[in-house]
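Trainee: Some structures to go through are shown next.
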Structure P
Amino acid sequence: MKTKLSSRFWIALTIFSLVGQIAWVVENMYLNVFIYKMFNASAADISAMVAASAVAATLTTVFMGALSDKIGKRKVFISGGYILWGISILCFIFLKEGWIKSAFPMVASAAAVGVSLVIVLDCIMTFFGSTANDAAFNAWLTDSTDKTNRGGAEGINAMMPLVAILAVFGGFMFFDLNLEESWTYIFAIIGGVVILVGIVGCFIIKEPALEPAKEGYFKTVIHGFLPSTAKANPSLYLYLIAFILFNISIQIFMPYLILYYEVSLGMKDYVFIMAPAIVLASVVTALWGKVYDKKGFSFSSWLSLAWLMAGYVLLFFFKATALVFVGSLLMMCGYLAGMAVFGAKIRELTPVGKSGMFQGVRIFSQVLVPGVVGPWIGKTVLSNAETIVNNDGTTSFVPNVSIFLAALVVAIVLCGVLALIGHRKANKT
């Protein structure tokens, strides 16, 4: 029988997932635009920032997820983490070229210092965000659901990145991102909202019934990385390997996607073009979790990958607005539907009562390896990209369709891995 989840759960899931994803969208998609426009960042700078943030996110999730298991609490990490996360976002308001020149008068390049400061502050922000969202919130979601309702809850959770993209796209259309004051308003609004949600969480989040972990803290930290743990949970770790490849494919192009639309295609009105695609993809993703509950992982994952790869093909071969729209729609549907089914499968295979310990392993697969390898591949395929001269005489790179071809190649490798997992499962039965 399906376990019914309370309205309080759904409200908390929706609010914290949506606002958390809005903050991540600003970091993952627009912080790249921020350093590109404000400090003339190169593809190597963007790759370094994504990689540093991925390392910070992984280490944070490993240690803070284990700490939440050791203490046996989720709520304090979620609410307190969101409040500190919002404060760290507000700090980006100070990163302006004029302030940098006055604070560091001896440096030859304020832009270079600006890039470095953005990367450092991004890591600090990631610490608080990963504590609240990646470690505590995801553990809370696993603790609060079971195999009868996890797909539906994961469908809502997985659709939120697209809803967040839509909200950020819609909000950012009112700002000229070439102006410093626009970024001041953006960081102030996002930071303020995240702080507010953290405060609200003190009242609406229901603490799951958890017993503090009996193992010592260090054993709790390394539990998910022990060979004995992998040997005891082979299916979980096979799906985590597949999840790594899925996210590498996404991270090859995602850091450069907005720049590709705006700079390469010249789509100044890309918000209006992409909004319908995002709405449709969000609806598909919300329903796809229910498809997982009924049809299982194999059916739902293969169809998700088919959408994703079809989107890559269209984006690689075509630049006409209508076909870019269709390609983006398929890519987004495949991306978020894939996140939903992989997320649900990994939660399903996570040992009961140890979800905090395993958040580090999950983030290793979702963020660290993909966040380092994916942008590195993207940077490599863009190494000979065309450059343009800005109004101030500086140059900037122009992302091209090679990122979609590279992402497609990794997705094909993923198909092979999933086929091997399916063959292994069939032989066992």
Structure Q
Amino acid sequence: MTHHSGISNADFEKALAVGRPPNILKLFPNSRALIVSGKVIDRAMIAKGKAMTIAASARNSFGARGALRAAQKANAALIIEIAKSEGGSDAYCSVSFWNLALQVDAICNELGITIPVAIHADHYGIKKDKDIEAAKVEIPSLFDHGMTSIAIDASHLPDADNLLSNIELAKYVPSWAGYETEVGEIKGKAGLSTVDEALFLIQGLNANGIFPDWIALNNGTTHGLEASDAGIQVDLTASIHSALEKYKISGAQHGTSGNSFDRLRQIAGNTHTTKANVATALQMVSWGLKVNDYGNAIQDSDGNFIKMPDAGPSDAMWEKMVSFARDKGWKGGDYKKLNLPFENKLLGLTLAERERMTQGVEDFVYLLLTKVFNCEDTAPLAVEAMLKAGSYDLGPKVGRIEDPKEWTVEKIREKALKIDADKGPTGNFDD
């Protein structure tokens, strides 16, 4: 007998027995949810080829639920994530680093979700020295609460400090967990990442025995509402990925919301990207707002969002959200801050309204997974990878290539001086 997901019962049971990392086993000993390392999801995409999955940002619980339902339907391996700004210690969402795994596990068990899913802490931002000390305590707490993957994002810092922060903090990430690193702060067409910067970061990590699964770039993307049609630069991404080929690192594409499906298909088809982050689009869709084909919320001539009468929460609830935002002076992208004050109000709506919010996300994510990201039927490939390894720990994709003697702290600082990098303007480009 096979599961709806095309994974045989026997294989699913085996995957459940060997594929769940120790922190997940400890937290959820009796669970039937296949929560796995981020590495597993990356390998499944590589096995399919020219495929990436959604890293669905669960700014609200409807986002997590809708994405899981869509992935089950598409038989796709999935990542559910929350960024430090969204769900960290100064969060603007009620879904957090510390309750995301709990929610995902509960939803999977409730709905009988059998696809493999990783729980990712995105944009774990390091902006100054004291952030490193705090991170040494906080990062282990994330894994204690069920994270199975993390992005250490010190891209705001100069190149040498970015590399050294990663080297310092990688010790606090379990070796089995998914690991993402970032070069070039995400800020649109300013401060684009270069081949030199990316090589410097990945070679320096390699020399120090750190083998990331993903690298995120500033390749022309912005976060939030994509305002220009310049969008993601596919050629730049492809050239950086090609320069990094022997390090076997996949790409993580940030700021996917609002980019055309055509461009996203090119990212999946022409680069080594296996993870595409979507946050803003899922939030807008769950609220029943009018979006274009790519999930970018449409604003009227006065800059207001347009609520669809038969989607998302009740019109009365949306009115409350709008007036709350107006009182706070929030416009456009600031609407994300409504997540925290309104999560419990939205959960208190009728079943029909809550179902509409979830269904909106499910439909949008299903479309991305099947028609844009080429992610269909990757769930069995993820299970296969774990069964082949006989473990939750797939190990690194590549071993040490670089000479550690060439990458001491002094030499890292020396090499960094020779890099030509444009950090772009300063400002708050948090998520």
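Values quoted throughout were computed directly from the atomic coordinates according to the rules given, and no laboratory measurement underlies them. As the structure is a computational prediction, the values presented were derived from the model and not from experiment. Cβ atoms are built from the backbone, for glycine too; each structure is taken alone.
Trainee: For the read-out helix-only ellipticity at 222 nm (-39500 (n - 2.57) for each DSSP H run of 4 or more, over all residues; to 500), a value of -24500 was computed from one structure; give its label from P, Q.
Mentor: Of the options listed, only P reproduces it.
Trainee: With FRET efficiency 1/(1 + (r/R0)^6) of positions 158 and 326 (r between Cβ atoms, R0 = 35 Å, to 0.05) derived from the coordinates and found to be 0.95, which of P, Q does the value describe?
Mentor: Answer for the origin of the read-out: P.
Trainee: Identify which of structures P, Q gives the largest calculated value of relative contact order in percent (Cα under 8 Å, 6 or more apart).
Mentor: Top value of relative contact order in percent (Cα under 8 Å, 6 or more apart), among P, Q, belongs to structure P.
Trainee: May I pose another question? Just checking, which of P, Q has the largest value of mean count of other Cβ atoms within 10 Å over residues 142-149?
Mentor: That would be structure Q.
Trainee: While we're on this one: With volume of the Cα convex hull per residue in Å³, for residues 246-381 alone as the yardstick, tell me which of P, Q scores highest.
Mentor: If we compare volume of the Cα convex hull per residue in Å³, for residues 246-381 alone over P, Q, the biggest value is for Q.
Trainee: A follow-up question, please. When mean count of other Cβ atoms within 10 Å over residues 118-125 is calculated, the result is 27.5; to which of the structures P, Q does this value belong?
Mentor: For mean count of other Cβ atoms within 10 Å over residues 118-125, the value 27.5 is produced by structure Q.
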